[in-house]
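Each value in this text was obtained by applying a stated rule to the coordinates, not by laboratory testing. Given the structure is predicted, the values throughout are model-derived calculations rather than measurements. Cβ atoms are built from the backbone, for glycine too; each structure is taken alone.
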Structure 1
Amino acid sequence: MIRFLYVLFLAGSFASFNAEGGSISKKHVLKSVEQLVVVVTDGWDSSEGKLMCFSREGRKSWRPKLKEPIPVMLGSKGIAWGRGAFTEAGKKIKKEGDGCAPAGIFKIGKIFGESESLPVKSKYPYHRITKLDAWVDDPKNPFYNKHVKIGPHEKEPVWFQFQRMRLGDPAYKWLIEIRHNSDPPKPGYGSAIFFHVQRGPGRKTAGCTAMKLIDLERLIVFLRKDKNPHYILLPYSEYKRKIKTVNLPDFSY
């Protein structure tokens, strides 16, 4: 389970704290991670970014796996600190419906879609969406920010139709789960954050990370569950400050 870490700058240094208040070495945030999907932006208000994939084995150096970065679209209101492997105390925090994409480090979860299977050469946990699937974005619902599937003969909860996952929407051909505010979810701090297909050139999102279909499928092929893939989203200035303290890969923006 990825625990919510609080990150503070104390005496000019970067210190991490888990939800129970115990100190965690900053070098250990990515200790078991062997795949990274990184997006950097011009700043906190930017709705555009560049994505690069990196991999490593054990403690070896990070190596880029794409020839050039992939352009992506983000939240219409830019980015704000999310709830994942770390955040920063006293900074702007993402909330439900604020139009911001969550910044920080997040575990990558399952892939969802309507197709029978993932693209060729893909090897990753996959769930095929049907009319029985929902993803709850209502903070008052006990299943907030969770995937819910009901049985074929089960009576639908009264809220189900309002939370049902969309079928037939080209933007949601594939949904890669970004586990923001997931372990456990905190009501009102943001839900249903995914990588998905971009709706059109320059089209901003409500908080997800969107790209062209061909690029999303390249990302799907890259991911491997046994490599414990994580997602990093940060303004480039913040990313540069954390390269050494969190052992991030070099990313020329």
Structure 2
Amino acid sequence: MPASPSSRPLSRRILRWLALAFTAWLALGVLAVLALRFVPPFASAVMIEDWIGAKLGGERDFALRYRWTPWDKVAGSVPIALVAAEDQKFPFHHGFDFDAIQSALAEADDGERLRGASTISQQVAKNLFLWNGRSFVRKGLEAYFTVLIETFWPKRRILEVYLNIAEFGDGIYGVGAASEHFFRATPAQLDAHQAALLAAVLPNPARLRVDKPSAYVQRRAAWIQRQANQLGGAAYLPR
């Protein structure tokens, strides 16, 4: 039965409003990315999600530790350790490491557990703007924000934001809070081994510990130090 004449304008108005809302949301995303190229974020979406989750879960002892630290106040050993650990192609790709994605999918086809293949740019997009979890919607939004970040931010800004919002322990976000909590030092005072320990826990900071490193964390930290040296140290990173 065809729609009545009175229902057609209503459906068109609904579609128009949905299109306008979606366009406004896209524009808001662009404005947020542009602003955060210059302004330090007051928090990330993941920080807020974790804080709300802790409060709703009755974790009274949970404290969110986060302090923005500018790039020039961080020891050069830190960003190269993060790149060596998480994304060695970071200076060269445009947000996505398609070789790593293809390799991860091939391993999954062979029966292995699907591992992550996210670049630092993708992790910044997810942590800063989105929520934890796996879904096609979240991955689509992650790709959208990754493209925006790579378009409007220089590589050094991406890495600066990453080292400030990455989680290094329970409620501990960014190298500023992590260096103070774990080493009683400023980010500028961290040596190569301390930077490698921080980078070593990034795959799972809820389980891996900087202050009480397991044998696995110690081995991974040593590997990260070797990789950072082989890459050429801080000179490997974009200026």
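Numbers at a glance
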{"item": "Identity of the structure behind 2.7 (criterion: distance in nm of label points 7 Å out along Cα→Cβ at positions 208 and 224, calculated), options 1, 2", "result": "1"}
{"item": "Structure responsible for 0.95, with FRET efficiency 1/(1 + (r/R0)^6) of positions 32 and 160 (r between Cβ atoms, R0 = 30 Å, to 0.05) calculated and labels 1, 2 on offer", "result": "2"}
{"item": "Which of 1, 2 leads on percent of Cα pairs over 23 Å apart, for residues 56-151 alone, largest value", "result": "1"}
{"item": "Ranking 1, 2 by FRET efficiency 1/(1 + (r/R0)^6) of positions 96 and 176 (r between Cβ atoms, R0 = 35 Å, to 0.05), the structure that comes out highest", "result": "1"}
{"item": "Ranking 1, 2 by distance in nm of label points 7 Å out along Cα→Cβ at positions 80 and 192, the structure that comes out highest", "result": "1"}
{"item": "Highest-scoring label, criterion being mean projected area of the Cα convex hull in nm², for residues 88-143 alone, among 1, 2", "result": "1"}
{"item": "Read-out Rg and Dmax of the Cα atoms in Å, computed value 17.7, 59, structure in 1, 2", "result": "1"}
{"item": "Test item: helix-only ellipticity at 222 nm (-39500 (n - 2.57) for each DSSP H run of 4 or more, over all residues; to 500) calculated as -2000, pick one of 1, 2", "result": "1"}
